[in-house]
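These are the structures, in structure tokens.
Please treat every number below as a calculation from the coordinates, not as lab data. Computed from a predicted structure; not experimentally measured. Cβ atoms are built from the backbone, for glycine too; each structure is taken alone.
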Structure I
Amino acid sequence: MPENPLFAIVDVTSWEIINEEPSGAEAKFWLEQPGTEVRWLLKSVTVTATGHVQGEDWAEKAASHLGILLGIPCAHVEMAVWRESRGCISESLRPRWYQMQPGQTVLERCNAPGYVHHGKGKEHPGHSLENIRDALAGALPPPGCDLPFEATAFDVFAGYVVFDAWIANQDRHDNNWSVLVPGTSAADAPTQLSGSYDHASSLAFGDQDGRRWTLLDDPGGVERWCVRGTANRLEGRPRLVDAAARALQLASPAARAYWPERLSQVSDEDVRRVLTRVPRMSEVARTFAGRVLEVNRRRVLDACA
């Protein structure tokens, strides 16, 4: 058996469709795994008008394993095929007897200053790290989150922002984070931050190999590509590394020290072992993603020093 066998691709054509997921621009379906009550969200890849097949599926799969390296509680993702269409499935993060409320609902409920939900466009007023911190006050970290200090929900969310900066995820909008609110059958349970999910807009998933080659051949190409990365769905669209640094400033001193230290411990070999196992990635996409992760790790650590 090879040292690093490719991750499996699961055929979910026969899985029962439970319902459609209304959020997001693309069609998504909740499926139930046969013989279980486990629900998975099926997301297909985007095929552009020119026929270019984007890499949301491999980006999601790679990110889920990179999140493990960083200690981020995140959704379990598998590569998938459904009726001969490429995609991935993401296991539900909602425990039984809980509601999963997106950031939009959380911010509206607490009347976050200046917040107005904008599903599209460049303006996202009030979707700021300060408002998110205040909205998460009193909530606990995600289920199963194991940190070596007494963390708040925002301490973990700050880790998500560091993670976004590392993997070049520009799509942390107000429906791409959630809290878990106990229902009437679990009224005494605490409200918790959900694990992180929906990392498809990462690792240059939408670029074509020709552009990747051009950037790799240019001595400063990958660095310039990384520097242009912005948190497009936060108020003011800050650069990803600036958002990470600001999130840590707003977090506890323990979190401020923990996340950069954890990132510094991820080696290039750790990253290589993940990327070499991800199917459907071209070799140039794999190489480019590895370089992005290398450059962004340094940039995040420098910004948070």
Structure II
Amino acid sequence: MGSGVWSTDVYDAADRYRRSTGRSAFAYSDSGARTVHPQLDPRGAVRESRDSAEHPESISIAVLFDVTGSMRDVPRVLQTKLPKLLGLLLRKSYARDPQIMFGAIGDATCDRVPLQIGQFESDNRMDDDLGRIVLEGGGGGQMTESYELALYFMARHTEIDCFAKRGRRGYLFVIGDELAYDRVKAREVRNIIGDDLHEDIPLRRIVSEVRRRYDTYFLVPHGAGHAGNPKVLSFWRDLLGQNALELDDPAAVCETIALTVGLGEDAIDLDAGLADLAEVGSTVTASVSNALAPVARGGRVLSTWGLPGTLQGDDRISRL
């Protein structure tokens, strides 16, 4: 997947039509749907980001949201700011051929829709996928959600040419405010994704596996139920180092993603990226600066060197 070209005019026309008819950008969820949309169903699915004559140097960007409890408003914020995200990536040449996937994460122990995964897209179909997400607002109330199940899907059910053909990792952004479970449960994988695992997979192993192919980030936005809880940030920094980021403004998600990709593609440094935000009239420049300061100071956590079960020595994959 990944054909076509994003058009802000098409996005604006769809937005005007929704407003004129009173329809929501998340009409599927707001209609009362409580089952996964067929086009976001992870069962038996493989999501692909492929090169083509139209997009010869595809770069894969996956954005997965926790949609439990207070986190379920984040997709609505992102949907309204899609033009800014794509504008920065394309007009500022942060990435030549970005292909973006959206998905949603719940709690497989209790939610009816614990995992929803769209397709990698280059055009306005990514907005369509956002609109198909069920904002269930569930969760188990125990500060743990099924992020590990989403990581399993990304590790074993995506095919991305940037990695397969050029040895360049894609980007994975998980937006949430809780802990993952300590293992990928074989029963949940079988019921939700359809794979027949012989045993559970420890969390660290699946994190290691997904980081072979994706520079992986966990974003904790202010205002979420467990934002500011030191246990949450410590948990993810233990897994991802400085790639666990705090956002003091949830409206800064799009800009943070765009600048992180720009930094990773060596298209900008942080100062240049912040100047670009100011140029397009962003109101969240300070929030993005605060979020990405640890990355800018310490250098990005790119390599999987030394992680158990990953590539070593001359086979090590590094973007730099």
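When FRET efficiency 1/(1 + (r/R0)^6) of positions 66 and 106 (r between Cβ atoms, R0 = 25 Å, to 0.05) is computed across structures I, II, the figure 0.45 traces back to I. Across the set I, II, mean count of other Cβ atoms within 10 Å over residues 114-121 reaches its highest value in structure II.
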